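Right after this note come the structures.
Throughout, read-outs are computed from the coordinates displayed, never taken from laboratory work. All values derive from a computational prediction rather than experimental measurement. Cβ atoms are built from the backbone, for glycine too; each structure is taken alone.
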Structure I
Amino acid sequence: METSSIQKLNPRLQSVFGILTPSDDAEIRKILSDIDVMLLEFAHFFGSNHAGGGGTGLDLVWIPSGQIKISSFVGAGLDGDHIVDFTVSLQPTWFYGDFPTEQGWEIIAEINADCQHKVYCGNMHCVYELPSVTCTHPVDAAIALRNMTADLIQLGKNKPIEYWLQLAGDSHS
């Protein structure tokens, strides 16, 4: 898997969105820039200045099998075994191999927490998922990503890290 910071490298977005008009490209980039600011402010809430693989917010993520998406995360934790990741992504509807008859993008947000089971598995567990959204226009997809990011941030600020970690424990299996 390779990631490229959208903010740092300004990659072409056509790999995710298909052919874009110059005005749609500019509007999407403005929305993605707004999301970067939101993610970095959220990271600051937890005392960090890092969001996403590139540290600047949203990344273009390319998986060697050909899937590509826009994604980011903010990690927060108590120590090395008590980490929670707040993750958002926008991916084409064909991301998992489907052959859709029209263009579409799925927006996903979830909260993953380090395993807290008595028998430690070493994995993070998805402890909360927001309802996914599917859009058929690229600008609408970017707007939905911004809205879902805001919702995810609100969840992260409303509950302490310990709350999300306990959801990855034995009492919630």
Structure II
Amino acid sequence: MKWLVLTFILSATQVMAACPALPIQSEKRADLLQHLKTADTYNKGAAAIASMWKFWRVAPDEIAQEMLDNGLSSIHMADYIAAEDVLGRLAQYCPDYPEGHNQLAFAYFLQGKYDQSLASLDRTLELEPLQFGALSGKALIYQAQGREDIAQVFLRRAVAVNPWLNERFMLRPVQGGDDI
């Protein structure tokens, strides 16, 4: 019942309000990405990754933050249909918020809805080209589809941003040049 009340409140609020633009934080973003790239130990790399995710997961307003948090909670509880619902509404409410699209893509991915996931990942990367989760997500989908060459391209792009990426072990040696 609580979920229905919250859904009604969020839906009514969305009709009355528009999602504000994210504040421009180019310098902070650049600093976080630099710390990630230059981390020289696993612990420093893990801390830099956590800081990057924390940065990305700050939504534009309280309404969007509530939707994101509910979507993440639904994913954590393996309720991917509920996650898809709330994150889909987040993507509609805040079409320029990259993490809303990224988490919606993850909810699709967890349900095996690869084409929908790829579309959401494309939107994520339009808005945040260095979102290493979206880059590696595309790699994982392409790999699952048997499209290993394009999977490797996206995996290399992800590792170029995040050298500590868990999926880095999936990289094949480059033959004949760099394909990033």
Thinking of I, II, which structure, once distance in nm of label points 7 Å out along Cα→Cβ at positions 103 and 119 is computed, gives back 4.9?
I
Re relative contact order in percent (Cα under 8 Å, 6 or more apart): value 20 computed from one entry in I, II; matching entry is structure I
Calculated from one of I, II, distance in nm of label points 7 Å out along Cα→Cβ at positions 39 and 63 reads 1.7, and the structure in question is I
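Thinking of I, II, which structure, once mean count of other Cβ atoms within 10 Å over residues 135-142 is computed, gives back 18.9? Numbers along the way, then the final one.
Working: I: 18.9; II: 23.4.
It must be structure I, since only it matches.
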Computing helix-only ellipticity at 222 nm (-39500 (n - 2.57) for each DSSP H run of 4 or more, over all residues; to 500) gives -10500 for which of I, II?
I
